[in-house]
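S.K.: What follows is a group of structures, each given as structure tokens.
Every read-out reported here was derived from the displayed coordinates using simple, explicitly stated rules and does not represent laboratory data. What you are looking at is a predicted structure, and each value in this text was computed from that prediction instead of being measured. Cβ atoms are built from the backbone, for glycine too; each structure is taken alone.
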Structure P
Amino acid sequence: MSEDKARISDKVAYRDSRRASFRILQPGKTHALRRFLLFVLVAAVAWFGWRALTAGFPPEQRAVLFLFLLAVGLWITEAVPAFAVGLLIMGYLVFALGTPLLLDQPWDVRPYLNTWSSPVIWLMLGGFFMAEGLSRTGLDRQLFAIAIRPAGTRPSRVLLAVMLTSAIASMFISNTSTTVLMIGAVLPLVRQAGRDEPFAKALMVAIPLAAAVGGMGTIIGSAPNAIAAGVVAEFGQTVDFVEWMLLGVPVALLLVVTAWMFLLRRYPPSMEAVRIDLQTMEEPELPGRRERTIVAGLSIITVALWMTTPLHGIHVAAISLIPIVGLTMTQVLGTADVRGLPWDTLMLVAGGLSLGAAVVDTGLADRLALQLAFLTGFGSDLLVFAALALLTVVLSNFMSNTATVSLILPVAVALLPGRELEMCLILGLSASCALLLPVSTPPNAVAYSTGEIETRDLRPGGVLIGLLGPAVVIVWVLLVAPLIR
């Protein structure tokens, strides 16, 4: 059990990285030559597509369109790590738009580099530090145990408690870490019950589903949320921590409860009583009371300030500095802990924000939106939202959901001027509904890697959330968005 846990949890605490899924499922496999040839192929296809599409385009649009096509190909094929594409975007924009190599009058490219200082980046970083502190001190395990204990031993209640705990935890810490912890807790029970016990399979499917959907709940819960909040800010609107929770938490909880009822019907338990005990799991030696007190205190203060932003007016990015500074100054987190944070996710998000800004600034978003203008011809904004939300879900099943949102949002917001807020919120939340395949999200990969479920076991829940999720998101966003304008 401890070897399985170590293998699947070895530095894969990412909120969104498709390569994390492959590292879980195929550890140690690199295939460098195959990836190099794939990169060459993607670049060649992007080049020929660019040559065919850019006749009559101004030079700045030609430059950014090639980058857009290249990023699409690299993110879909994973020829290089997703975060590397984010860095490529920023470097490319500096040379293509900021030097006289392609443009007679170079642009000011500082906005495409300053995405590193975007408030959403610091907000996510604060969440990473807080989650690492909770994990290192074992407080996350204690919180999980406290949350599950009231469920008793009745299978239906235990399943609901596990799903709600996974969903709520994923709003504040990595959904991959949440899945690893919960899978580790239920795996002895699952293996003891055997594959003939429906409830065992229900647990293995429910945990990654709830963890992925739970990421909708907060801005830091999933990288697409941060991307959406960043794009909204570019149009002069802001969505603070509490406002996002008002949008995301009800949707996440409704989908979790619906999935719980669905799984009980599909896998009716034959066991009369079950007991899950997180305390029996093996764990490394944990720090002492001082470290736990510091982490608990800073986490409570940070979350409390995030959730009371409308009262005191302190920006959520500034509040995020509390765990960043506090946990490092008190030496609760050392150099090795900071190195182990998911910096690649931040690189991906920063690159996605840069690409979106460039697509909008050059007018390429408006030009590409004309190709989708037929959607607006039906005279229904609802139809446009539904079509793009489903497209986001479909693409997110096969490529990084952060990359999907980074590519679609700049074009989508140009389709419905004046409704940028609703578009960003709908697509950002819908990206968390992609759960069809083992590689669709790292939590799915963690559950699949145990060998207790097969790909076909993920499909019913994936179809349910993939279709119901966008519908619920659209309805709720259209009801609530006017209240936060």
Structure Q
Amino acid sequence: MKTYDVIFIHPPRVLNPDQDNKIKSVRTAFIFIPMGVFAIADFLEREGFGVKIINYPLEQYLNPKWSLKDYLRTIDFKICGIDLHWIHNAHGAIEISRIIKEVKPNTKVVLGGFSASYFHTQILKYYGSIDGVIRGEGEIPLLKYVQNINQNQPLDSIPNFSYRNSSDHIKTNPLSYTAKTLDNLNFTNTSLLKNAKQYFECSRKIMGISFNLPIGRGCPFNCPYCGGGQRALQRITGRNEVILRSPEKVIEDITTIIDKYKIPSLFFGHGTYPANFKYWKTLFGLIQKEKVDLGGDLEIWRLPFPKEMWKIFYKTFPRKDSSISISPRTLSSKVHQRIAKICDPTFKFPKNQIEDLIKNANLFRRTLRIWLTVGFPFQSKLDVQKDFNFAFKCMLKYGTTNSKPIVIMNEPYHIFPGSPAYESPERFEIDLNNNSFPQLKELFKQAKMTFFYNAINYETKIFSGTTIRNLNKLLFLSTALTMMTTGHKTPEKKEVEVL
């Protein structure tokens, strides 16, 4: 029997989806492991602890008959860490904790991640299978927890930790740890992951991205529905500023991963905006210098994104398996202006700058993904109609050729815990449903496993939850042709004529 000090389990959305619907449900099960899990696991191993990572949805995908209970009986361990970063996995995380206590009743179970951090008190109140929650950034807190458990030491000195004491009272230690640098962390020690090779293969096949590469922590913005914005991070993790890894460390990660797994592309886990263009130019220059043959998926968080950046991206990444994404969610300037007044003055996506993006995407022949959503705050029926018209025109113009790679992407939105709209729904003219942890756990358990990730937890003055869901499906179907005809392999010219 193999023995570990700590195992990590990445939970699914639900433990046993209908296997007859496997193909359409696996994307919703969210096979991705949060990027920080690899770093924390490696950090513990370097401190001398035996560690293993198990990806439950991956194991279930590889073998529908795979049993967590049976697997747990083949190993011995003292502590289990379960990531609850995305609220989608709430039911799966709690069910896994219950199974662990059933099979290994003396094992300590701790949760971590954004959603666990936000709901730490409710989780400890309602679920006795959880012994503690690491809030915010977890490297040092989890290390100290493991050390204290091994030495039978009290838990009140562990930073960022919430737990039940011997009197069954919930104790919340101060949120006193945030990383000052990320360059001492290793995000690519995939040797700790069970079936690592299959993870990269399946991630590309199922999710469309081979690997999520961490670039930094923090965000300077406050998008209305996002639970990872500046104010949310300050509250949930104690982080007050953005820190970025050194480009040299990022290059080390890239070369390590492609040497091991020959992946076709990677997703950069931090977006571009004018304040960090210098960083991206340096990083892309190093990638060019290393002559790395790899596709890249990059997000634009704020405009403008000038022609110069397109040129650098073009020279760094081949067309195949590369894309640039932007998420205005609607093209209504009226909506953007109202959001800017309430939560983020930088939330502006002018039509002329969107048109410039389209122009440059065509010029440099790199896929541009424009994310639109029905159900954004303050959207009127006319706003939605105009977004549909824009999407339909893009489909007609770019949906039958590879030479103009514009893709309209769409999904219904979930208002995430900690986001501006979650904290103050009335300011966004939204009725928020299922806003406690037990309610959200049941919401995602009961929601159908479809291509879309999100379960809708709100209504607007104009649109009900059902209408939001149906109109998003319609928008998705009406623009599907653009997704099917872009990104195919075409001969790559050596240079864009105008450069």
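S.K.: Given 21.8 as the derived value for mean count of other Cβ atoms within 10 Å over residues 106-113, which of the supplied structures P, Q does it correspond to?
M.R.: Only one of P, Q returns 21.8 for mean count of other Cβ atoms within 10 Å over residues 106-113, namely Q.
S.K.: Looking just at FRET efficiency 1/(1 + (r/R0)^6) of positions 66 and 202 (r between Cβ atoms, R0 = 25 Å, to 0.05), which of the labels P, Q belongs to the structure with the highest value?
M.R.: Structure Q comes out on top.
S.K.: A value of -12000 was computed for helix-only ellipticity at 222 nm (-39500 (n - 2.57) for each DSSP H run of 4 or more, over all residues; to 500); which of P, Q is the source structure?
M.R.: Matching structure: Q.
S.K.: Which structure, out of P, Q, was relative contact order in percent (Cα under 8 Å, 6 or more apart) calculated from, if the result is 25?
M.R.: It must be structure P, since only it matches.
S.K.: Let me ask you something else. Consider the structures P, Q: one of them gives 1.03 for Rg/Rh (Cα atoms, Kirkwood Rh), for residues 138-257 alone as calculated from the coordinates. Say which.
M.R.: Q
S.K.: Looking at structures P, Q, which one was FRET efficiency 1/(1 + (r/R0)^6) of positions 226 and 306 (r between Cβ atoms, R0 = 25 Å, to 0.05) calculated from, given that it came out as 0.95?
M.R.: Only structure P yields this read-out.
S.K.: Tell me which structure, out of P, Q, gives 4.7 once distance in nm of label points 7 Å out along Cα→Cβ at positions 34 and 322 is calculated.
M.R.: Source structure for this number: P.
S.K.: Using the calculated result 0.15 for FRET efficiency 1/(1 + (r/R0)^6) of positions 330 and 370 (r between Cβ atoms, R0 = 41 Å, to 0.05), pick out the matching structure from P, Q.
M.R.: Clearly, the read-out refers to P.
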